[in-house]
1. Suppose semi-axes √(5λ) of the Cα gyration tensor in Å works out to 32, 20, 14; of 1, 2, which structure was it derived from?
2. For which of the structures 1, 2 does the calculation of distance in nm of label points 7 Å out along Cα→Cβ at positions 19 and 91 return 3.6?
3. If Cα extents along the principal axes in Å, for residues 51-98 alone comes out at 60, 14, 11 when worked out from the coordinates, which of 1, 2 was used?
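What follows draws every value from the coordinates through simple rules; no lab data is involved. If you're wondering where the values come from, they're calculated on a predicted model, not measured in any experiment. Cβ atoms are built from the backbone, for glycine too; each structure is taken alone.
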Structure 1
Amino acid sequence: MSDTDTQNADIVSRMRADLKVAIRQRDQVRMDTIRMGLDGFTQEEVARSRATLTEQDRIAILDKQVKQRIEAADIFRSAGRPELYEKEMRQAEILKGYLPARMSDDDVRALVAKLIAEHGKDFRSVMPLASKATRGLADGKRVSEIVRELTA
């Protein structure tokens with residue numbers, strides 16, 4: 001098992017351990033953020049009738065929460081609330097620490113080029129495969145743009 005696999009092996013365990021540290025350090029923003037992430041997992045399990053979440057599911061949930069924090073930060077910035085903007089951005093950064101490293105555009109291009117070589121230059125056949133292969137590792141919108149570019 002590589003370092004990356006170990007790092008991502010159990011997001012929940014890492015978050016719970018970090019929550020204990022945040023409680024001891026009285027870091028309120030970190031405590032609230034980690035609890036929010038853990039609550040997101042619980043809510044999803046309940047929505048799925050207590051089905052166990054995979055690590056991929058947890059990564060998707062955290063990714064969604066990061067995007068929500070960034071969108072909220074943009075709204076606070078445009079509303080002239082810099083203190084709330086900073087808090088939301090800090091929360092997004094804390095949650096990003098639990099996500100695996102993102103794929104670069106060059107890595108996505110290489111993957112899409114390989115898929116095109118295997119499955120042809122049809123957007124409809126390549127996009128679902130590219131989306132599945134990059135889920136949680138790259139932004140879906142960016143993957144779509146690259147697939148469109150290379151299949152055009």
Structure 2
Amino acid sequence: MTKGKERFRKFISDFYLVIILIFLYAPIFTMMVLSFNQSKSRTHWGGFTLSWYTQMFESRAIMYALYTTLLVAMISALVATVIGTVTAIAISHMKPVSKNIFMSISNIPMLNADIVTGIALMLAFIGDLRQFLFPISHLTSLMLF
């Protein structure tokens with residue numbers, strides 16, 4: 001392969017990466033900028049304001065949702081860390097054949113798309129006990145990775 005072809009291939013590869021990153025991060029950046037817009041319209045800039053954030057932090061419902069989110073995240077992360085550590089220690093003491101079988105089975109959920117896993121967990125944990133089962137569904141999805 002000539003140097004020119006190699007350079008062109010590298011340029012295309014880098015250009016493709018930049019385009020993908022723009023498509024991933026441009027909407028996030030746009031929402032960040034528009035969150036400081038005084039106007040309710042997304043097409044008209046009405047000036048800089050922090051009033052939306054003030055209203056958000058004054059809302060009891062949003063603050064309760066934030067509290068619940070952080071609590072579920074912390075508990076799920078803590079439990080997943082403990083279970084993951086114990087599992088890693090157990091795997092390190094397995095025989096090679098058992099280790100390969102276990103590792104192959106535990107990698108199956110990572111081959112599945114996140115949205116499919118999320119919908120399956122949502123359907124599995126629907127019912128009267130959803131407030132109790134909600135953290136379990138988060139823990140289940142967190143332990144996959």
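1. Numbers: 1: 32, 20, 14; 2: 37, 33, 13.
The read-out was computed on structure 1.
2. Details: 1: 1.6; 2: 3.6.
Source structure: 2.
3. Numbers: 1: 41, 16, 11; 2: 60, 14, 11.
For Cα extents along the principal axes in Å, for residues 51-98 alone, the value 60, 14, 11 is produced by structure 2.
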